[in-house]
Structure P
């Protein structure tokens, strides 16, 4: 699990390689990742938008921006959490994802919430020791 805290929000990400959705011989590798967004503040927080930065093992960068997550723009009450699972295909056997959420408090204060960088590793990834 990977974790980051920004202001009143804790973000936890758990990635997993999905063998049954991958085709390594065809250069197609697929991961699922579950995100838990926890509001540790005193007031509700509204998630408006997401920004993802995906880097594959060849250094190719893809940026994704859009409203909400999985079709939702949730309001997370104090002490509550919102969880969702999504997926990421790559043409390489490993990569890394990171990003941010734009959220606001009930008084209109905007927050850029850090999504921690997390590793996408398949059983086919070549590992090197440094």
Structure Q
């Protein structure tokens, strides 16, 4: 079985241009259960998926991909020390059904000013607020 990746933020298709994702398989809509937050950085906003806040848990929307030929170590380096890649249950559509995929989970305390995204969709939150996604600059 090939490796699957679940992206819920700036790595979602159409949000940014990330050369290290060359070789990523096509994605399909999917969701996981967790709490989603937006964090501001001088380079824009990025999301944090937290699995340990049961009272705030809801569907977090994203995209499920076959990893294809992506260099996972490059994705790990981009995500940095604040995230840990770990397998989680994913509810996928378009032939995936319920499955397991690796996702980048926030590991520490949320910084001051982190904003909870109650509806669980970072891309939609960007549209609603007019905020810019983190661009890596």
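Tabulated data
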| quantity | calculated |
| --- | --- |
| Given 30 for relative contact order in percent (Cα under 8 Å, 6 or more apart), calculated: source structure among P, Q | P |
| When Cα Rg over 2.2 N^0.38 Å is computed for each of P, Q, the largest belongs to | P |
| Computed 17.4 for mean count of other Cβ atoms within 10 Å over residues 5-12 - originating structure among P, Q | P |
| Label whose coordinates, when helix-only ellipticity at 222 nm (-39500 (n - 2.57) for each DSSP H run of 4 or more, over all residues; to 500) is calculated, return -3000 (choices P, Q) | Q |
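FYI, it's all coordinate maths here, none of it is from the lab. Quick caveat, the model's predicted, so the values are computed rather than measured. Cβ atoms are built from the backbone, for glycine too; each structure is taken alone.
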